[in-house]
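Some structures to go through are shown next.
Every read-out reported here was derived from the displayed coordinates using simple, explicitly stated rules and does not represent laboratory data. In this text, all values refer to a predicted model and were calculated from it rather than measured experimentally. Cβ atoms are built from the backbone, for glycine too; each structure is taken alone.
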Structure I
Amino acid sequence: MRQFDVVENPDPETRRYSPFLVVLQSHHLDPIETIFLAPLVNDAARPVSPVDIPLEFNGHRLVMAIGEAAGVPRSGLGRALGSAKEHEDAIRRAFERLLGGF
């Protein structure tokens, strides 16, 4: 799995709110059993904050919720459905805001 790959949310309970997840962790860390992901949430479900990134994926208007990023076990994730690589600069800026407050 590569950085910025988009995968389906494997959790049926949260899939309605967050149908997809974005891999934030570098693929150079594949041996680690966990993986750091950000949820792609339905944009109607919440206002956009300074660390959220609005985008479209597979015909869905979504928001990448950087503030809700978390590490999860790698084992339950399926194959990549696409990529959010074109949002790399926005993702890095969101992390700067999240961690540095700017």
Structure II
Amino acid sequence: MAFEIVWRKKTRDTFFSIIQYLNEHWSKNVAEDFVKTVERKLELLSMFPLMGVESRKRKGMRKLLLSPQNMLVYRIKGKRIILLQIYDTRQNPMRIDV
């Protein structure tokens, strides 16, 4: 049975900001490809919730690479996967607290 994917507002806002950025600075096709990739990864994640790497800093948090530039941080709670944060992998790793 698949786990339910739950978006936090902040995470959803970040996701839409990335799409907007890709549309404005790259192309509509690049943005659409990003959305399809995320949808596929979330579908897989709902079936295999442990596929992300467990955080060494925060117990219960896991990380999943969405694209070479974007990492998803999530937590499993019962039969739900809570999407906590999407961050840019190119930023200073010391600023990323997961």
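A few notes on this one:
- At a computed 18.2 (mean count of other Cβ atoms within 10 Å over residues 32-39), which of I, II: I
- Source structure of the calculated read-out (helix-only ellipticity at 222 nm (-39500 (n - 2.57) for each DSSP H run of 4 or more, over all residues; to 500), -13000) within I, II: II.
- Highest-scoring label, criterion being Rg/Rh (Cα atoms, Kirkwood Rh), among I, II: II
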